[in-house]
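The numbers here are math on the coordinates, done by the rules we state, and not lab data. Keep in mind it's a predicted model, so treat the numbers as computed, not measured. Cβ atoms are built from the backbone, for glycine too; each structure is taken alone.
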Structure I
């Protein structure tokens with residue numbers, strides 16, 4: 001019975017944290033289920049598999065060793081702890097068709113070889129009773145990066161016409177590479193095996209201007225697409241991950257967002273992988289943008305999974321990674337907001353929503369990006385216009401991601417260390433523009449919900465309280481966006497007057513935030529009926545997803561509070577795949593649940609509860 005239950009819950013990918021309990025009862029019989037658990041949740045399951053020497057685990061562990069930096073130490077530990085199991089399972093894979101699996105197998109075996117297990121590898125290889133197995137394997141294990149390329153070089157595809165594309169240019173003299181060099185570049189690109197590039201291409205990057213390599217790679221990718229995107233020539237797509245720059249990341253994101261609507265979902269996922277592999281933060285910013293803004297739910301989920309891998313490899317949460325991906329947009333340069341067209345000069349300022357606003361030299365606000373005129377400087381104006389358009393596009397996209405994250409940080413009472421607050425908010429050239437429009441709270445390190453003081457960040461970088469007096473912050477303090485319920489009425493009034501005096505417009509509702517407090521009778525209950533007899537449209541209900549509520553049920557939305565969850569029910573319900581946004585839904589109930597006990601609203605944090613209830617309070621009001 002226990003074995004059947006174990007296999008069933010693992011097969012259905014339940015979020016179950018009892019693997020260690022089942023292992024203690026089932027022993028080796030639990031191994032098939034453990035393999036499934038490891039494939040679903042390697043991070044949580046890894047400590048358990050260290051005690052299992054099984055050939056079935058060798059390839060999954062080798063994949064982790066190859067790809068996931070956050071778990072590399074555990075993967076290394078398993079490989080070195082079970083070298084014979086590793087060798088027995090992986091040696092055959094090395095001689096299969098080049099793929100992610102064969103590459104992972106070779107890297108794991110190379111680790112064993114470098115750590116002094118050569119004799120064991122030879123013993124295992126000789127079990128195949130062929131004298132050439134060990135000699136071939138040893139040759140692979142000893143190969144240097146420049147020696148790893150296929151025996152048979154694929155011929156150039158029909159779409160390969162590099163003379164018609166943007167040419168890479170040399171760093172030393174700005175000269176384009178020769179036609180013969182282009183053919184060699186093409187050969188090296190076609191060496192790509194299992195998604196891994198020939199190391200000679202990394203050397204190429206040291207000789208050529210990065211932006212010219214990026215333009216060349218984009219033209220190659222475009223030609224591949226126009227030829228029908230043949231799978232056997234996928235290297236032309238992968239080249240974007242090697243040579244792509246920030247502009248490539250933006251252009252590729254536009255295509256990725258469109259592909260699901262064109263029936264090219266698989267290509268969109270490949271595009272996400274390419275963004276992940278690009279060596280620039282703009283690619284990760286675009287990945288985060290897709291995870292938040294894509295119309296396709298599967299595409300959003302896939303982007304979130306790729307981001308999770310990146311975050312884990314850096315030892316961060318997704319939120320912490322997103323904090324670190326806000327670009328400076330060049331604003332650390334004092335001249336970044338000045339644009340010289342020759343006879344005309346323009347400057348950019350940012351409003352409360354971080355939208356760039358353009359002004360001319362007479363301080364007249366422009367309705368749109370200025371167009372080039374005949375009397376503009378022929379050299380300065382085009383460069384300034386391109387820079388202005390780029391800033392406007394990037395700032396708009398970054399603000400669309402940043403402001404909702406700050407809203408979520410207020411809603412979920414997120415905290416930062418003082419050091420991170422300085423780095424990510426106070427001293428960041430772009431983020432500080434919004435930092436100075438918010439009220440921040442100071443909290444003890446051991447009591448992150450107890451407000452000690454509140455302050456704003458002045459334009460000079462000083463921290464000022466509600467009386468506009470400079471204050472010092474404890475070195476071990478936590479910082480968060482202050483919730484109005486945390487502040488006294490006097491403090492809220494003083495900050496409101498201060499913001500009015502300085503003409504500061506907040507980027508989100510903070511002092512004027514809608515708050516919901518329960519009556520004593522409601523607090524003592526597990527059900528709310530205050531909206532009985534009220535109705536809301538499906539469109540209004542769907543809008544609650546941006547306030548932390550999750551849909552997915554025909555007649556209910558759920559708000560997750562960790563140990564607790566709120567369930568809002570309505571009738572008659574609606575089909576999420578065929579939504580009539582104007583259809584009316586009647587409120588039925590709102591209850592609080594906990595998995596292990598009966599609870600009342602009184603047990604919930606007052607700030608959490610207010611944030612959760614503010615959305616239904618608006619639509620059913």
Structure II
């Protein structure tokens with residue numbers, strides 16, 4: 001169960017209940033002692049929970065629960081006194097800013113509570129949003145009001161921290177009951193003070209209000225919200241749960257404008273928008289962080305590791321002018337036989353396979369598919385206008401001057417030949433239609449949605465037995481258009497890249513980015529079963545010029561061996577189950593032509 005979700009529901013209940021109070025009472029309830037007394041007495045209702053899971057506790061836990069309940073009642077007493085003396089709601093809202101701070105201070109000092117970075121950011125944003133709402137509401141403050149607010153915040157902060165310790169030592173029902181008993185004990189002391197005793201049992205005209213039944217129902221509704229707040233504290237960090245009060249008071253502020261027709265100046269509305277933004281960002285940040293903490297990837301899950309192989313790029317590296325030469329077939333055989341790779345993405349380059357119109361040369365791709373079949377590997381076969389490796393578009397020269405309709409017809413005709421040739425191969429796993437078709441990158445434009453849709457439909461008509469993979473950039477792509485079209489979705493995953501404007505830089509994101517993005521896209525396309533894979537995990541240097549021409553020290557400055565290893569850990573933490581590494585040609589080139597086999601050897605351990 002998520003503390004964040006429980007707390008969010010609780011604050012919604014308490015916020016809407018406060019709105020109902022304003023409608024029913026029309027003004028602040030003028031008897032703080034009476035309000036607090038009956039709030040404490042109603043705590044006895046918690047006894048109805050005892051048959052479900054009540055257990056005995058140590059005397060230390062019992063005393064802590066009683067003190068926590070007493071501190072809560074004192075906090076609420078001063079809270080209602082602040083309400084009594086305040087001319088507006090801002091001083092009350094201020095409690096939502098001060099009490100989380102008190103909770104964090106007490107928790108840190110006495111119990112070593114430490115917030116993670118994202119939690120601290122969310123905490124600060126919630127506090128700022130709460131204070132902003134307070135300043136918008138309060139026209140003038142009294143010294144007594146500030147005193148009551150600070151004391152209330154301190155008592156509530158202490159209660160929150162002690163309650164968390166009680167819940168850690170006992171189950172929720174037991175802890176909650178004894179905390180409420182502590183509250184009953186505290187309000188019982190009110191009877192010892194004669195003026196308070198008279199205030200409790202004398203009902204003056206100003207203390208009467210109409211709609212008593214609705215009021216009682218609303219108190220029960222608010223009580224449910226209060227129970228949920230305690231439950232959220234039992235599950236999470238008290239300071240964060242308490243900071244979520246800002247949501248409640250924002251609901252009150254917004255509801256007063258929408259339903260009670262409260263009048264606000266433009267300045268107040270602008271401030272409200274800022275407060276809403278701060279609180280919304282905080283809620284989003286805490287919600288995302290809570291989700292990530294509750295759903296970590298299984299470190300022992302089965303992961304399939306594969307590679308993308310480019311005949312073109314391997315040939316390019318082998319002809320880099322070094323005395324040591326190797327053929328692309330040697331490179332290909334080496335990772336099949338030496339590394340033991342059994343998951344491949346191969347590329348049907350249009351310009352290699354149809355160098356002249358109607359003249360085909362499948363010798364290279366036939367070799368790759370045949371060897372994959374021999375070793376029992378599976379193959380994702382990419383084809384289209386855009387396919388992997390620079391310059392992204394690999395159309396033959398003869399197709400360069402064709403009109404759009406002619407180009408489309410020739411492309412589909414080429415794909416038909418490829419499909420007819422390989423659809424019965426036992427190695428074939430998926431067809432990949434285009435490569436990042438909706439990303440503007442490389443020496444060619446994006447692929448139109450109409451063309452992508454036409455290709456997908458055409459491939460399905462020719463081979464309904466193999467799923468279709470559509471890909472997008474992990475960091476720059478929106479994913480939605482690709483994910484909704486393909487049977488399988490593939491994302492890239494790069495960390496260090498080069499940009500003409502920024503130069504070399506590392507994306508300021510972690511594995512969490514991909515996990516959250518996946519869940520958002522699954523929600524948008526309403527498909528939680530579709531396979532999401534990493535089709536391109538960057539495992540070679542990204543430089544502004546060809547690797548074969550770049551000094552080795554420049555390459556290793558951008559992508560050294562420790563970064564290679566760290567990128568594997570990064571990928572595992574992203575939570576996918578299938579990864580295709582990008583760079584097997586470079587690893588082999590580093591080994592054969594530069595005598596550096598570290599990357600190659602590390603990859604062997606991964607695949608075996």
Structure III
């Protein structure tokens with residue numbers, strides 16, 4: 001965000017304070033975590049449904065269109081048109097996506113972050129990547145109320161005059177990425193950072209989604225498709241012109257959970273942190289054992305530190321906790337699956353370096369956290385010089401021991417307690433793992449402010465995908481409105497060694513470097529655009545828009561975009577397999 005706007009946010013954020021009133025207490029217990037005894041096994045290659053005890057049985061091909069022999073990988077059955085493979089058999093495409101335990105799905109909920117009032121009426125959009133072989137029909141609700149998005153779905157393309165938006169008249173074709181313009185409010189006298197949706201597009205909902213800027217309850221958007229897709233959301237949509245952008249991978253409802261540890265964004269001296277909890281069923285009861293006092297808000301009760309409290313939500317509602325004192329590390333349990341988002345209004349990273357950006361990520365449930373992570377950040381903004389990158393690591397279980405390769409970064413912990421998070425910074429890449437899958441950990445990557453190196457980019461917040469949740473195929477979107485676009489790619493050795501990664505605009509990806517000392521992980525960075533221009537490759541050019549990357553082995557892929565005082569980043573996908581048997585019990 002620009003320095004002027006950053007100062008504006010600093011000055012006005014002070015007015016957003018919380019009302020201190022009484023709380024309603026339920027049951028209290030310091031022992032918030034317990035272990036389940038039934039582990040699940042995740043496949044290294046990203047394929048689906050291999051039992052832990054043997055390769056016998058059937059599994060699905062990576063494209064979810066064929067049933068394979070569990071031992072030989074021979075094709076047993078090719079699913080008919082209109083069907084896909086799920087859990088080793090032909091079924092409906094959406095059920096096939098559920099069985100794949102990845103980030104593909106047919107049902108997603110999303111919301112903008114709790115950004116500053118100066119920008120809260122700005123354009124909010126979702127990206128839908130049709131990864132299936134037939135067209136995708138999109139429908140939506142706001143809360144539980146149906147809204148018409150048929151006129152708000154567009155194809156974005158680059159022209160000599162800038163970005164062109166072409167309305168999709170009907171379903172989204174296979175292989176296409178659609179931009180769905182979900183909402184925009186009416187700017188007022190305080191909307192100094194308002195970013196409108198592109199001229200000529202139609203917005204599905206006219207209004208401000210997150211308007212209270214306080215602990216409160218409000219509505220979420222629900223996007224449904226009839227075939228599997230990948231989904232992301234961005235606020236404000238408009239890229240570099242917004243100066244405070246954020247983006248997040250959306251997790252399908254099939255990967256939601258009932259056990260979480262709360263995660264929010266990087267701390268800001270005067271910038272509230274927030275968590276957003278989304279319900280998809282009526283009478284969803286959310287129970288939290290808070291690590292800090294929960295401040296009451298608009299029709300939302302507070303709670304005392306260390307005293308378990310419950311809140312009830314209806315379908316399509318979001319419960320947001322917004323306050324200066326962090327709730328990160330607090331265990332959550334619900335009677336129905338929920339989604340969890342976390343962020344910060346507009347912090348400096350680090351606290352002394354301008355400027356600020358809004359932070360926002362959807363957080364996976366604890367049973368999808370991993371025990372092993374590869375700490376590979378965005379490509380350095382200093383050219384050939386390493387950049388000092390900010391990280392956060394946390395643990396779910398008491399007595400978690402961390403092993404680092406090649407060495408422990410300065411300020412990084414070697415042990416963590418339950419719900420404990422530590423922020424640290426390093427200019428080195430690293431690999432970290434806990435004792436085993438019964439000690440799940442979480443890792444996030446933060447980009448620092450533009451003035452850190454007098455460079456493009458600004459604060460950002462991205463989940464790091466656990467090594468156990470790597471996939472083998474990604475369809476993703478590179479935003480047209482950022483000058484520089486880069487990919488971070490991390491691959492993992494399996495029983496057959498390292499596998500080539502192929503990117504549609506490059507062919508075989510090269511430039512791999514080893515991570516740590518084990519020899520099991522390699523990584524590379526790749527430019528997609530530079531200074532607003534396409535990047536020549538051996539087979540053509542890389543540029544903005546839709547892309548696809550695939551491999552015969554597991555890998556992770558992160559998309560990053562930077563421009564003057566603005567940035568965005570997100571993992572292009574992630575597995576949602578149950579990788580940890582550890583279970584939260586909120587007493």
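A few comments on the model shown:
- Look at distance in nm of label points 7 Å out along Cα→Cβ at positions 132 and 556 for each of I, II, III: the largest one is in I.
- Origin of the derived value 36, 24, 9 (Cα extents along the principal axes in Å, for residues 108-155 alone; candidates I, II, III): II
- Of the structures I, II, III, the one that -19500 was derived from, the read-out being helix-only ellipticity at 222 nm (-39500 (n - 2.57) for each DSSP H run of 4 or more, over all residues; to 500): II
- Given 64, 60, 50 for Cα extents along the principal axes in Å, calculated: source structure among I, II, III: III
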